[in-house]
1. One of P, Q was used to compute Rg/Rh (Cα atoms, Kirkwood Rh), for residues 42-97 alone, and the answer was 1.02. Which one was it?
2. If you rank structures P, Q by FRET efficiency 1/(1 + (r/R0)^6) of positions 18 and 122 (r between Cβ atoms, R0 = 41 Å, to 0.05), which sits at the top with the largest value?
3. Going by distance in nm of label points 7 Å out along Cα→Cβ at positions 82 and 146, which of structures P, Q comes out largest?
4. P, Q: which one has helix-only ellipticity at 222 nm (-39500 (n - 2.57) for each DSSP H run of 4 or more, over all residues; to 500), as calculated, at -25000?
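A short reminder: the numbers here are calculations on the coordinates, not readings from a lab. Quick caveat: nothing in here was measured; it's all calculated off a predicted structure. Cβ atoms are built from the backbone, for glycine too; each structure is taken alone.
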Structure P
Amino acid sequence: MSSTLKKIKFTVNGRELELEIDIRESLLDILRDRLELTGAKRGCEVGECGACTVMVNGEPVDSCIYLGVWAEGKEIITVEGLSAKGELTAMQQSFIDEGAVQCGFCTPGLVVSATALESGHKKMSGDEIKRELSGHLCRCTGYKQISTAVDKVINKKEP
């Protein structure tokens, strides 16, 4: 084994894996290129746009700047791992219902972050939601639809 290679064990979307990775590989590279989980998008590659967001042990992280070796022993959830049996989650459906999905490039990262907020089981004001999602860039929606979609689920509002 080369000095730049390391074997890691981690869980992705409920599946236990063991991979030999280059210690310089980002988690995003591993997910997209090795595991063919392409929901997390390659955007800015410097942790500024949020398109690559996944959950690591329940917390949203920018996978483009998260080294794969840091995933050792951790649980990773990608947008592909959010729904059970191919059914949309309440958050995913809310994004559709509220028109928060335009081109779709930023949507997976936003849905992952919003799902992490939802799992906190805490009601949030509109300003708190906006602050929590401020690490995401969207060029299409103007953010109002995104905030409305997240607010609807987190605060259990009826359509």
Structure Q
Amino acid sequence: MESLVTWFTVTLGDYISREAVVFIISMFPFLELRGGLVAASLLKVPIVTAIPLCIIGNIVPIPFILLFIKKIFAWMKKFKIFRGLVEKLEKRAMGKSSQVTKYEFFGLTLFVGIPLPGTGAWMGSLIAALLEMDTKKAVAAELLGIAIATVIMSIVSYGLLGSVIS
């Protein structure tokens, strides 16, 4: 993840503000809020600026995924070139869905909130859409999960744990 964050910061850093780089990274799958906060700390963006940028950037894709991904996937499957990719994404999402299926709201919250590879709002939204979870419940779970991930990643990215203990 750190190499992708570094690539984004180097590539975009000459053309747009540090804050815009952080926001854009937070919208990307696989990077999301986690990558945005890492980039913000590397770019020396103050934490009080970085947190809202990362949260908003991470939230922006959620409604689009929840509302439209199944239709987009159905359309993409009509074309042989995309069919394999869509099936791979669906299989990966459903392979990670057992926790969400079993505990629904809290499962989705933890899935989004605990920053591990392959988790986060993008995959959580995809799982919720494929499982046909109630949209309002899915959004609430994901927002709570993003809040949890924000706390964890702020501690990791900005070393807040050390300043609290000192």
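1. Numbers: P: 1.02; Q: 1.19.
Traced to structure P.
2. Values: P: 0.70; Q: 0.95.
Going through P, Q one by one, FRET efficiency 1/(1 + (r/R0)^6) of positions 18 and 122 (r between Cβ atoms, R0 = 41 Å, to 0.05) is largest in Q.
3. Ranking P, Q on distance in nm of label points 7 Å out along Cα→Cβ at positions 82 and 146, first place is Q.
4. Working: P: -7000; Q: -25000.
For helix-only ellipticity at 222 nm (-39500 (n - 2.57) for each DSSP H run of 4 or more, over all residues; to 500), the value -25000 is produced by structure Q.
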